[in-house]
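Right after this note come the structures.
Laboratory data are not the source of any read-out in this text; all were calculated from the coordinates shown. Predicted model only: the values in this text are computed from it and were never measured. Cβ atoms are built from the backbone, for glycine too; each structure is taken alone.
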Structure 1
Amino acid sequence: MADQLDQLYEQLCEHARETARWGAIAHLLQWDERTMMPSADAENRAEELTLLSAHIHARKTDPRLGELIERLEDSPLAADPLSDTGVTIRRQRRDRDRAMKLPAGLVEELSRTSVLGQQCWQQAREDDDFAAFQPVLEKTLRLKREEAEALGYEDQPYDALLDEFEPDAKTTEVAGVLRELRRELIPLVSALAASDRRPPSEILSRHYPRAAQEAFGREVAAAIGFDFQRGRLDVTAHPFCSGVGPNDCRITTRYDERAPGSALFGTLHEAGHGIYEQGLRADQWGLPLGQDVSLGIHESQSRLWENMVGRSRAFWEHFYPRAQGHHFPESLTGVPLDDFFFAVNEAKPTLIRVEADEVTYNLHILIRFELELELLEDRLPVAELPAAWNAKYRDYLGIEPPNNAQGVLQDVHWSGGAIGYFPTYSLGNLYAAHWFQAAADALGDLDEQFARGEFTPLRDWLRENIHRQGRRFSATELLQHVTGESLSSEPLMAHLRSKYGLLYQLGDLGTGA
């Protein structure tokens with residue numbers, strides 16, 4: 001009997017691995033679409049990806065897969081839900097149940113619209129032409145409403161879409177956490193704006209040659225643990241990370257010779273995602289234990305390396321001599337470390353989410369979260385979206401985009417159908433603060449380690465406690481398992497108050513309550 005169960009389990013695993021290989025082919029085509037593909041081939045690429053999505057959906061709904069799960073889920077192999085076999089069977093059941101609810105035709109149309117939508121968005125952003133993008137967004141929203149109805153939900157349609165990116169999360173719970181964060185952020189933003197201290201930000205508007213930026217970015221990414229033997233760095237319009245295979249992780253960035261922080265911190269951010277991908281169990285590739293928990297947890301890795309590490313003074317105590325003396329001597333000669341450190345940590349409202357500072361970043365996310373809720377529930381017509389976007393930027397950040405390219409068209413997500421994605425960025429920031437605090441408790445003085453160029457202890461702690469856990473736990477369960485805590489804004493706010501209180505010489509900022 002045991003041998004028979006083992007054979008059935010191996011058949012289940014092989015089915016999952018083969019499905020993952022088809023998914024990897026799709027990921028590779030998507031990476032190529034956003035980095036190398038001639039724009040004229042958009043329609044053909046849409047059909048290629050539609051064909052693949054149909055095949056992958058057919059595999060996920062294959063009756064044979066259902067039979068294997070049914071025969072295994074009441075067996076001794078599933079008795080312990082946290083064992084390797086128990087996790088695999090349990091998560092395969094969850095994924096199949098979700099896939100079974102989606103009509104094949106809807107899956108194909110979503111895939112096709114995603115590719116064409118992203119190509120349309122890219123051109124619309126270049127032309128600052130929201131009207132050209134509006135029909136695509138309207139169609140995408142119609143399809144996502146169909147998807148939500150097909151999947152079903154207990155409370156509101158957004159729950160069904162959020163679940164794709166943050167499994168088991170509920171809209172009301174996420175909204176509550178984000179409201180708590182907003183309540184604490186607003187006084188901090190106001191206090192920083194009232195400070196007389198201003199960083200010498202002109203340092204970062206000098207000329208930083210692209211080739212030097214690329215070399216420095218690769219050096220930093222490798223130092224924190226991104227393995228270039230198992231990954232690569234390329235250029236794109238909107239940076240992303242794509243895990244193609246167990247030893248093939250693609251990260252991207254973009255360069256501006258008058259804004260070096262965009263590439264550097266973008267590279268750190270995507271390298272953080274890549275380190276997570278490379279830290280997953282290779283022996284479980286294609287299976288739940290070789291997959292990420294959620295996008296919130298994935299984002300926690302990128303935000304931790306970008307902000308908690310990459311924007312720390314200790315990090316620059318180690319890297320600034322290299323930046324100043326080797327990579328950018330013409331731009332940084334004579335610039336004290338304190339001035340540079342303050343410049344890369346300037347806190348002020350800005351238009352572009354991906355270039356926002358640690359303090360204001362989550363306000364950008366709140367704007368998008370609230371707008372996409374209104375869009376999905378048809379309370380906000382797409383034609384009125386630019387005006388609504390601008391109004392929220394005035395209300396939340398006190399600024400207004402001069403055009404749609406720097407406003408409502410700046411993000412790729414809605415063009416690709418990623419409705420429900422944006423909240424995971426703020427969840428990632430919250431999780432990152434919890435992880436960093438727990439790692440410091442376990443490893444000792446992280447600043448001392450960073451100043452010596454020692455990043456491996458932190459990477460290994462993350463790999464053991466988070467990466468190698470795969471999908472054994474849900475995101476909230478993982479947090480409880482690793483830290484013994486529930487998700488809270490306090491670790492993040494404590495970090496922000498401490499760091500920015502010193503930078504802006506505001507003393508004790510209290511609790512912000």
Structure 2
Amino acid sequence: MKFDILLKNGRIIDGSGKPSYIADLAISKGRIVGIEPSIPEENADEVINVEGLCVAPGFIDIHSHSDLTFFMNDSGAAKLYQGVTSELSGQCGSTAYPCLPEHKNWMDKYGMTPRGIMTACSLEEFCRGVEKRHDRMGTNQLPLIGHGALRCGVMHYDNRDPEPCEMEAMENLLRRDMEYGAWGLSLGLGYTPGLSSHQEELSRLGAVVAPFGGIVTSHMRQQGYDTPKSLEEMYNINRFSGVHVHIAHFKASGKAAWGRSQEFVDNYHAAQKSGINVTADVYPYTASSSGITNSFPKWTIQGGTHHAVEILQGPEREKLMSFLREKYSDEESCSALLVADTRGLHPDADGCTIWEISKMWNMDPADVVAKLCIDSDARTSCISFGMSDSDVEVFLRQDDICIGSDGRAFPLDPKLNNGKPHPRNFGTFPRFLKMAREKKFCSPEIAIRRITGQSADYIGITDRGYLKTGLVADITVLDMDKVADTATYKDPFQKPVGIIHVIMDGRFAVRNGEQTEERLGKILLRD
């Protein structure tokens with residue numbers, strides 16, 4: 001048999017968690033066709049000696065927001081340079097679909113890009129638009145259906161329970177998109193309009209996903225002191241419907257929750273032992289990232305984040321300002337919020353903390369927050385340092401918790417980006433592998449499993465995630481002794497080290513540490 005590529009003498013870490021071994025791996029027509037101790041070189045068009053390197057499945061980002069990033073730049077560089085080949089995208093309740101046709105205009109905010117509005121009434125319509133425009137992408141996208149988008153597409157931002165006809169419409173839209181090939185439903189219960197939902201609505205939607213073997217992922221309602229209540233809400237979705245529920249970016253956020261990570265993990269494992277089908281992911285950073293209104297009280301964004309802007313410009317301004325003055329009252333609290341992207345409106349503020357900006361602008365910190373919110377129509381993004389190192393390590397030490405970036409597949413060139421986004425976009429997976437190596441979180445085989453085979457199993461992917469004969473040749477070749485992140489909060493646009501080759505569908509997306517001109521990503525649908 002003739003091979004397209006033969007990887008010689010590599011240490012095979014196959015994604016199963018089993019001990020690694022030295023072998024050759026052969027690729028033909030986009031598939032793995034052989035893994036043997038020795039495969040003759042004369043049978044291959046190209047032979048790559050990877051002695052001293054590890055050959056692993058292409059990494060799978062189980063929590064990604066790259067669903068619209070490829071419209072702006074098709075490179076996917078931020079993820080490819082980390083070794084990522086596939087991303088479960090459309091997280092935290094936000095997607096560019098679905099909606100009732102008569103409410104298409106309500107959806108436009110979900111799909112606005114520099115190339116125009118990319119919203120659609122269904123996942124199928126979205127995919128056909130990508131195909132018609134010949135849009136290219138650097139990584140594979142596995143689409144979820146965003147609950148926030150689904151709710152907005154039926155009942156806008158109304159802060160109430162759905163009427164029976166609205167609930168039925170949401171169920172029908174979700175069922176249609178699951179039939180087309182969506183991987184599940186994502187919840188954004190800390191964001192509008194998801195925060196307006198209640199248990200019955202979520203459980204009924206879970207019951208739509210369950211027959212398809214899909215997943216319900218959740219940015220939970222509370223991720224700090226009240227985490228047990230939020231976990232119980234997720235468990236109840238499973239109890240009602242049997243659907244697999246998944247906790248996104250598991251954390252102990254806010255000082256009131258510091259030191260409780262083991263309690264949260266024990267709660268999670270107890271639920272599993274009781275029969276709840278629940279899994280989770282985590283990222284290896286102590287800072288989160290979201291819109292500026294994420295630091296506002298929830299009543300200000302009921303009805304949409306634009307409501308916060310209206311409040312700051314209306315008669316209730318002082319009520320909100322009083323909250324902000326109390327929240328950002330000293331250097332410590334103001335230094336815990338870093339402005340990532342002001343959408344080009346205040347480039348001098350990008351990469352600076354609220355404390356630094358207040359000194360630079362000679363303004364009260366609360367007034368700085370209000371100005372950034374108003375000027376950007378609540379679209380300023382921020383980085384919040386709300387977790388402790390010890391708590392993050394507790395989550396990272398759990399072998400059954402996968403790693404997700406909560407990031408986007410940005411280009412690497414700063415000139416092609418806005419602001420200074422969270423370094424997790426550029427360094428999550430190498431950072432985790434480095435931490436696992438240095439802090440002995442787990443063996444190299446288990447570390448790789450938590451970003452490949454285990455993620456594939458949780459999502460329901462059957463044709464990649466492992467190194468097995470017959471599977472798609474999505475492969476990452478890396479130096480496990482050197483792999484590390486280099487991105488920082490002040491300078492995030494940095495390539496990690498130690499990722500040597502990335503192969504997708506049997507072709508090189510990254511060769512010898514440099515991205516090729518190939519754009520091999522596609523939208524992958526569930527069978």
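Can you spot which of 1, 2 the value 1.00 was calculated from, given it is FRET efficiency 1/(1 + (r/R0)^6) of positions 93 and 213 (r between Cβ atoms, R0 = 41 Å, to 0.05)?
Source structure: 2.
From which structure (1, 2) was helix-only ellipticity at 222 nm (-39500 (n - 2.57) for each DSSP H run of 4 or more, over all residues; to 500) calculated, if the value obtained is -9000?
It must be structure 2, since only it matches.
When distance in nm of label points 7 Å out along Cα→Cβ at positions 181 and 429 is compared over structures 1, 2, which one is greatest?
2
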